[in-house]
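Please go over the structures that come below.
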Structure 1
Amino acid sequence: MHAQETHCRHFLKLTDLGPAEAKALIARAIELKRRHKAGEDHRPLAHRTLAMIFEKSSTRTRVSFEAGMTQLGGHAIFLSARDTQLGRGEPIEDSARVISRMVDAVMIRTFDQATVERFAAHSQVPVINGLTDYLHPCQLLADLQTFVEHRGDIRGKRVTWIGDGNNMCHSFMEAAQLFDFELRVACPQGYEPDAGLLAACGNRCSILHDPIEAASGAHLVATDVWASMGQEEEQARRLAAFTPFQVTDAVMASAATDALFMHCLPAHRGEEVAASVIDGPQSVVWDEAENRLHAQKALLELLINPPR
């Protein structure tokens, strides 16, 4: 086994990057997007293979990683829950040992954060967290790229998260630490984010229970669906709790005049966001969705082909 294989880098959470490195990665994503639009041929990952393990299904994650590997000259293998049975027959540790000897990187989209951590601990190649119930770091790379493209540096800006203290909220909390912005979280009582993460944020993050107040002066307002995958049975209870937390025109009016609106999609118009907001002039959700492709290409380059 090569020495470098035992010390490969993983991207399991946003803070696996350092602040300067994260900023450079966003700049690289913007550059890769420019080169792609210009029709430039850029294939640093020729003959490299990414295994994509999906225990949770996805549109954007699969298309962006698969297209991204193709654009970088490599190849991606799609493995559904039926194809892998992580931990349901073969132990996660054994799956990691076997798969990582055959590919150059692994992306996992699953339920438990411990699954990606256990897999990474036994992998010879970089492992990327494509989403867990706890974190969604790849989405935050795309969100930050989108903000920088439209408004420049996010340092010192105010970001408002409205809705559930979920995986997206947790990744925004990590982003606040890494990119040094203020985060306000507006959520119903009982749906607050992880207390340990909140403590790690220090004074960068505050919890409020009024969306209009939380959005006051915000440069970015973001939300997500009220019931994530696997929470559908809680739908009625969540609907009652979250109805006052819809991102409406009134919420956006409370924010800064040039505030952006983001949503990781898929969106339910009339639930977490008004149609007039997501389809309105402040919404950058389509740029945000496209940027999953370019941000992840920058990430794949960094992990598979690190600078010497």
Structure 2
Amino acid sequence: DHAGLQVRLEVRDVRSAEEAGAQLRQLEKAGAGGAVLDLPGAWIASAASATGLPVLNAGDSADAPRQQGCRPNLFHTLPTERMRADAIAQALLARRWTRVLLLHGSDAEDATRLAQTQAALKRYGIKMVALKPFKRSGDPRERDLANPLLLTGPGVGGDYDAVWVVDSDGEFARSLPYRTALPRPVVGDAGLVAEAWASRFDRYGAPQLERRFQRAAGRPMTSFDWAAYVAAKALLQAALERPAAPGAAQMQKALVRADFTLDGFKGVRLSFRAWDRQLRQPLLLTDGVAVIGSTPVEGVMHPKNVLDTLGTDAAESACNGAP
């Protein structure tokens, strides 16, 4: 109990979008105030449409659930892949690494993320020197298709300042740093990456949050853990506005208000965008060992909120945010 608020937590496992929707309807009927989702992206919009509860997606980073259906009760705390791409592009721009060799995998998720990466490069004026596919294969005849030296060597289209790799599986990306033909940094899915959270972030009270999590979980906090933590915090903060009788409708109204903000231990107040209900947030730049910096980078401007330089802005969104 806190400030007169009685909190009850239930964890429910589901095996399909239909089952997720049924569980949410059941929770709504039982008087639940809201739900945090960790579901496959293809299930999320369908599950949210089955209920009037405010539901917070903390487990999927695809842009599609944010743009399809545009459910007013569906919120997102994990940053999108487009937000991560914009963060890396800003980091390149700040360092004046404006020529990029772009390598990409061949599966459907890579194709979607490649398009988002190219949109981020265009937004921030980063030149794509060349676009080259890689392919991991057990066939000896195709071994060269995943050879870092051949993919980054002479004939790629000119000199480059960085190699950006789009590899959703991560197996190829992990092998790329320090194996490029030219001595250049790797960014994207290896080397310098953009994350919601990094366990070695040492500002804004982050070490205290990290220590509390490690004591409870016995391991470092990940971006997914942080997204789930902030989702639960958002629901509790909305409930605390009327602790004696918090209800789903009242909590929904709180979450969509323009002045509803959260402390996410990142140095600025966080809020949900009106158009797609995505949580605005700085992203951390890390090599997996140290935190190199954060985005938005200094000097990037926006007419309303600089955090909206990361991800789908209002004019680009398929959603209008009608409550």
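Taking distance in nm of label points 7 Å out along Cα→Cβ at positions 154 and 290 for each of 1, 2, which is largest? Present the calculation step by step, with values, prior to reporting the outcome.
On the way: 1: 1.9; 2: 3.6.
Top value of distance in nm of label points 7 Å out along Cα→Cβ at positions 154 and 290, among 1, 2, belongs to structure 2.
Distance in nm of label points 7 Å out along Cα→Cβ at positions 218 and 282 computed as 3.3: which structure among 1, 2? Write out the running numbers ahead of the final one.
Details: 1: 0.9; 2: 3.3.
Of the options listed, only 2 reproduces it.
Once mean count of other Cβ atoms within 10 Å over residues 106-113 is calculated for every structure in 1, 2, which label goes with the largest value? Kindly include the intermediate steps, with their values, before the conclusion.
On the way: 1: 22.0; 2: 15.2.
Biggest value here belongs to 1.
Cα extents along the principal axes in Å computed as 68, 43, 41: which structure among 1, 2?
Numbers: 1: 57, 45, 34; 2: 68, 43, 41.
Structure of origin is 2.
To which of 1, 2 does the computed value -12500 (helix-only ellipticity at 222 nm (-39500 (n - 2.57) for each DSSP H run of 4 or more, over all residues; to 500)) belong? Before the final figure, lay out the partial values.
Values: 1: -12500; 2: -9500.
The read-out was computed on structure 1.
Bear in mind these aren't lab numbers, they're just calculated from the coordinates by the rules spelled out. Predicted, not measured: the structure shown is a model, and the values here were computed from it. Cβ atoms are built from the backbone, for glycine too; each structure is taken alone.
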